[in-house]
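Read-outs: derived from the displayed coordinates by stated rules, not from any lab. If you're wondering where the values come from, they're calculated on a predicted model, not measured in any experiment. Cβ atoms are built from the backbone, for glycine too; each structure is taken alone.
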Structure P
Amino acid sequence: MPTLEDLEQRLGGLEGRRILVRCDFNVPLRQTEAAQREIADDLRIRAAGETLRWLTERGASVTACSHLGRPDGKPDERYSLAPVADRLAAVAPGVCLAENLRFHAGEAANEPEFVEALVTGVLGAPYGEQRGGGAFDGYVNDAFGASHRAHGSIVGPPQRLPSAAGRLLQREAEVLGGMRTGARKPFVAVLGGAKISDKLGVVEALLSVVDRLAIGGGMCFTFLAALGHRIGDSLCEPDRIEDCRRLLDSGADIVLPSDITALDAGGTVRQMRRNIPDGCRGLDIGPGSAAEFDDVIAEARTVFWNGPMGLFEDKRFAAGTRAVAQSMADARAFTVVGGGDSAAAVAQFGLAPYMDHISTGGGAGLELIEHGDLPGLAALRNSPQQ
């Protein structure tokens, strides 16, 4: 992919050049007591700072753009980027910010008219003081978390402008893309989350490259059902049981929980083995499983983790996820946290500084591992403007 240095050379320098940067500022927001919206986690804004500052330090006039939430293609004050603009001003002074791209139906539909308005500056940048105006001279994609979508702001500008990958996008592609071919062995993956249907393709892709795969979270119960265990009222996808049985019968080294932390009908938290009685619902891996997963992680040289081990937002069911996060922090391996809830968990437990790489794109990272490419990456590589 073309780099920032490639873009600088292509444009004959960046002084006075107008550069459009697609970022991923789809950050979680919360309401304050004064009914104001504030950012709950600014990781994605801080992560874009390196690229934005590199450009402005070389004299470029930079406008960032992003989506936030799902406003259904029309303006909606609940999804305004105003809170992002305030934080961005501190992270990357002098950078302007366009309003939420998804206020326009043409973004998700990749409509040519929308792309034209974007690259020619017609959409404007209401946050920040713009230097000059008119069409942009170059484009940078630093929105890894959105690069699995063939949206207008992701795949359109590389067809029209000299383009490059930002530092964040480049690093994410190198780390996550490289896991398919260059991971140090033993390579262990730990997967959690609610549904196996969401990650079936990823599981199959990982099984072709990892040495061991540990599975927790809600998705483990479909696997346990495939082994013939009773799972009570735990989350299960009956139409995926045969898929799970096929994977278990493939000879792959798949590690499943040996015990479960469950909630019974009376609201009591109970520890139990793999067979869960009716009326009980498994909501976390048990302490024995956490110790077994720790052993698996301790033996690895590369670990990829995506998805919590249980309902970690509830302290009663956070122990499994905390244990995996701590095992990752203590490991001698190169550790990669696959974004989303896993990234939120390591931040919540204060363990983020001990991870080698925390991805800003959960879904994008999984798709890159599964397919080996993303629309946003391909658009940059195939840009006729290089």
Structure Q
Amino acid sequence: MDRKRKGKVVVLHLAVRYPFAGVIWQLLHHLLGFRQLGLDVYYIEDHRAYVYDPTIESGAKDPSRNLKVIGGILERYGFGERWSFLDSATEQYVGMSRERCMELFRDADMVINLCGSTEPREEHERSRCLVYLETDPGVFQLELARKIPTTVAFARSHKLFFTYCYNIGAPDCLLPTAGVDWHPTRPPVSLDEWHPGVGPAEPRAFTTVGTWQNNGNDMVIKGETYYWSKHLNFRKALEVAARAKQPIEIATNLTAGPDYDRALAGGFTFTPAIPMSLDIDEYREYISASRGEFTVAKDIYVRPRTGWFSDRTVCYLAAGRPVVTQRTGFEKFIPTGVGLLGFDTPDEAVDAIGQINADYPRHARAAREIAAEYFDAVKLLDEIALAAGI
């Protein structure tokens, strides 16, 4: 797509707070995509929260380690003079000055509150168009429907609402619209950063990357609890690797316990997510060297039929690596069967792996084609810019 839009965009996010490769790539895909559209792009992180230091697995008041990582990456991609971080401990801006940030908020044609990472303050609300871009749907919709005062106030600060709950408003989606005019969207990927053919022609193992068990943000809908974790769905599929006679490796933090033992007995292997997930190049190499991705989704995305799709999974597709993933309703909007295969049961998962292995080159080509057609950052972010009047 040729560059065609002119304007100024500020992205708010939390890459310094959580400097994991998946989070950083999420940010980069937006910065690079907006820039490719021809827009003047800046990154400001001013959520006022302490950062998480993954080297000590704890929160930290001193952000210097994380700033060094993120600052170096932004410099590498041409944003070296276009970012700022508000240190909550010192109230000082690192990178662009406070004055420059305030100027950008006033002048920007659009400010993207990516992940809803930032509680809007007066300076954000002065922008022409503050956009809520939701990557993890569920809790926000329920709290809005229940008229939780802080959530209602948060929503009122925004002009446009985008969500990865692509099925929102459909009869089979359990999440309420809560009176919001939602714009469904999908996770964008910068196709120039992920290339098919990197790594072995036919790698041995399917893989996935992520936290085994998440806590908090469970939802109750009509008296039934939906869980903000995918380990419950993984438990239903722990014999898939052995049954499919296909090596599957999970890069995660699980090292012992009943789930670990069952997974090993079921043919799965494990590798630590850290340090690989702290380096964007190692993370990309890991995905590119995989045969494909085998994964499940969090319960809060599956049973409510959200249509949600993973921004990690789109990286596998863009790298030309086929994906076998649990259905969330996304199959209503994205073609499946070649390159991307969905499943509801372990039997379907085993069959999907078999289909890929029967003609791997065909599925690998189709994976990249799906990424280009449905997840290209330039296409998806152009829709946001258009909605914002840019």
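Some observations on this one:
- Read-out distance in nm of label points 7 Å out along Cα→Cβ at positions 57 and 321, computed value 2.4, structure in P, Q: Q
- Parent structure of the calculated result 34, 18, 11, given that semi-axes √(5λ) of the Cα gyration tensor in Å, for residues 161-216 alone is the read-out and P, Q the choices: Q
- Origin of the derived value 41, 22, 18 (semi-axes √(5λ) of the Cα gyration tensor in Å; candidates P, Q): P
- Structure responsible for 0.55, with FRET efficiency 1/(1 + (r/R0)^6) of positions 225 and 281 (r between Cβ atoms, R0 = 41 Å, to 0.05) calculated and labels P, Q on offer: Q
- Origin of the derived value 1.00 (FRET efficiency 1/(1 + (r/R0)^6) of positions 145 and 337 (r between Cβ atoms, R0 = 41 Å, to 0.05); candidates P, Q): P
- Structure (P, Q) behind the derived value 21.0 of mean count of other Cβ atoms within 10 Å over residues 49-56: P
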